[in-house]
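Peer 1: The structures considered in this document are given below.
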Structure I
Amino acid sequence: MQSDLPNQTRDQTLLSLACKHLNNNFNSLEEIETVNISGMSNVTYIISSKKEPSNKVVIRFFESKAADFATEASIFRQMGKRGWGPKEIESTDVYRVEEYIDGRPLTMFELRNPFIAKTAMEMICETNYDEKLNKLIKQLKTPNHNFSQDFVSDSDNGWFNRYMRDVRPQLLQADFTNFPRALEIFNVFESIVRDKDQFIKEYEGLYPSNENVLFSHNDIQENNIMVWNQDKTQLTLIDFEYSSLNFRGYDIASYINETAIDYAHPVVPKFKLYEEFFDSIIEEKEIDLYLGYYLKKYHQIMSQKIEEYEYKGQLDKLLEKELPILRDEVLRCILLQHLIWSFWTLIMMPIEDLKKCENFYLEYGYQRLQMYIKYKDQFLGLASKQ
């Protein structure tokens, strides 16, 4: 993501924070090693002194037009206090200075590794069912909110409603004469939102019937899972700006979707979606592998937490009952995800970017929407058989 801050302001802030937190009176940025590790929702740097490269901090600028950074800040502090993530050093409404974790983001291909998938599913389950996080998110937001449902039900900030109110009118007035690719993509979006009521009805029809609603990260992807350099078995979730309550299957669906999207792809538009990887997800044996890891961790948590837990000592019975239910939830959430993130790209995209032939936001949104269109009937057909 490109910073919305003027370069001079950003550079002055980086220099000031480097002097303060690296304990050095730097005269210019030339004395500082600055590594840009920005994702799609924020602008982030690792900074260190060129003379003392081992002393590092992370500086994150909050610039997403779609994220809830007030909520994210509270969750970030909670995770840091418990040793589940980096600690906050300093924070304002514009930026946060964080403890540096000696690690790196996973790659898309690592997400498909069975050991990493198992560890990630267990981590997701622990996060979903964590009592403190569930209590905190209900205090920060309305107790009955739901990230997936807010997409269409929140008239002010829901991403679908923001697209219809703020973005679509501009696109309807845009001159696409010299931009046939942008027009092609806009027409696909227009074909599904022209009848707004029908779109909302179809979207709400995707909701899982078994509404297990829990704390959710909501943006599980390769850049938001860190692996520690000193312990390759330790994973850490970062970037909680989209966290809220959501359907139980959503974070699992995120992980499954992201095993097929490479954000480190070197060729413009700087990502690659591997449809053939999604095809393998339809096979029950592969998706059930992920779900089994999650449910076994759930079984362990409930066995320790609840004295009268129904399935204590009966893992096989739990899997027999819950696996089909969870599979239905995840298949539906995979579809919800494709729609949600396709519209996210359009409210994030500067309208002037329509003129760019190789536009990340347009292409990403288009491909996510096409995945929804391609798999909708197939996934809902599988879900109906559960």
Structure II
Amino acid sequence: MSAPLDLTPAERRRGLVAAIVGVSVFAACLGHSLPFFAVRLASLGASNSFIGVNVALSALAGLALTPFLPAVIGRYGIRRVLAAAFAVIFAGYAAAFLSGERLYLWHVARLLIGAGSTAFFVASEIWINLAVSPERRGAVVGLYATALAGGFAAGPLALELTGYDGASPFIAGAAFLVLAAPPILTARPPAFSPREKTVSVAVVTRRAPIIFLAMAVFSLGEAALLSLAPVYGLRIGLGEVAAGRIVLAYSLGPVAFQYLLGLAADRYSPRIVLAACAAAGLAGAALLPAAVRNELALYPLLFVWGGAIVGVATCVLAYVGGRFAGKELAAANSGIALAYNAGALAGPALGGAIMDLAGPDALPAALAGAFALLLMLLAPTRPRLGP
């Protein structure tokens, strides 16, 4: 797909820098909200099931909104949708701040943040894929994924400074939004041709179903790991500190590897690198039960495994950018968001149920099965990802 004709090369470069910088700060806001909401709700006396439902509402909001995004972005443009996303997420933080002990308002806040985040990521990923040159797509998407992972990792660090009580954490979350908005809202994003017709999510998913399945597998695995890895560590005998480090080690891998994986996708093709990431995801899941007994092996494994699992998403984004154009790309990125939210909704519930039924080591076994299925579907003898 060629770069959009309505932007000069300099405008494309400035827009890409603005989008990636803004996304990194925006991701810090989301990385801040997840632990903050959970801990604050627990301190208010919310039950574990209430907190679990609160987390799930974010994915539900994304699932409900996604089918409408291609038409909305096509009609109003990328910049207006991004501005609306900022406003909706800010309203979510405001609802939580004003909630007091009215716990139901925290559900309203989570719905708003989930809907705004979905719109933000779909619009920003369309921007990046429309503006980047084809020969550099993988590298730029890798930079985007690195910025995203770094932002998510940085968000919880703000809570180390503000704590979880009082108004300070709300101010920190709002500050992330205020810092993320200017670079994105002042740059010029690509525009769609007014002659293009809106394409539905269903149309593009039928044309390349395996790529959307890959995103669902990534999301399911990551959501299960991020929510259940500390519990898994405790169940197999690790101490609290060591169990908590599982998520930290896993989260650092994506920061280190995504740009390199993007370069590899440019050189060898996203499909080949996607298959390699799926194979590494399978290997990591198979090795985890043995490595978890030795911390010297565990944390390096999690570091590489995290980079490989998130690499699946990086390759998916690079693939759809090269495969689809214009409003088809808007539908494809919306389809990616739909698959992501479906996996994020199912992953923690399925992972928890599997651990309850068959013990803690059933979690990595189930993840190994998911990556094995994806690898089988990506095999050269299987149908192509799309025409």
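Bear in mind that the values in this text are calculations on the coordinates, not laboratory data. For clarity, every value in this text was computed on a predicted model and none was experimentally measured. Cβ atoms are built from the backbone, for glycine too; each structure is taken alone.
Peer 1: Looking just at FRET efficiency 1/(1 + (r/R0)^6) of positions 49 and 113 (r between Cβ atoms, R0 = 30 Å, to 0.05), which of the labels I, II belongs to the structure with the highest value?
Peer 2: II
Peer 1: Match the computed value 0.65 of FRET efficiency 1/(1 + (r/R0)^6) of positions 105 and 329 (r between Cβ atoms, R0 = 41 Å, to 0.05) to one of the structures I, II, and report its label. Don't skip to the end; give the middle numbers.
Peer 2: On the way: I: 0.95; II: 0.65.
Considering all the candidates, the number was obtained from II.
Peer 1: Using Kirkwood radius over Cα pairs in Å, for residues 17-72 alone for the comparison, can you identify which of I, II gives the largest number?
Peer 2: Top value of Kirkwood radius over Cα pairs in Å, for residues 17-72 alone, among I, II, belongs to structure II.
Peer 1: For distance in nm of label points 7 Å out along Cα→Cβ at positions 161 and 209, which of the structures I, II scores highest?
Peer 2: Result for distance in nm of label points 7 Å out along Cα→Cβ at positions 161 and 209 over I, II: largest is II.
Peer 1: Could you figure out which one of I, II the value 17 for relative contact order in percent (Cα under 8 Å, 6 or more apart) was computed from?
Peer 2: I
Peer 1: For which of the structures I, II does the calculation of distance in nm of label points 7 Å out along Cα→Cβ at positions 65 and 169 return 1.4?
Peer 2: On the way: I: 1.4; II: 2.2.
This figure was derived from I.
Peer 1: For which of the structures I, II does the calculation of helix-only ellipticity at 222 nm (-39500 (n - 2.57) for each DSSP H run of 4 or more, over all residues; to 500) return -29000?
Peer 2: Values: I: -16000; II: -29000.
Of the structures listed, the value fits II.
Peer 1: To test your reading of the models, identify which of I, II gives 12.0 for mean count of other Cβ atoms within 10 Å over residues 97-104 when calculated.
Peer 2: II
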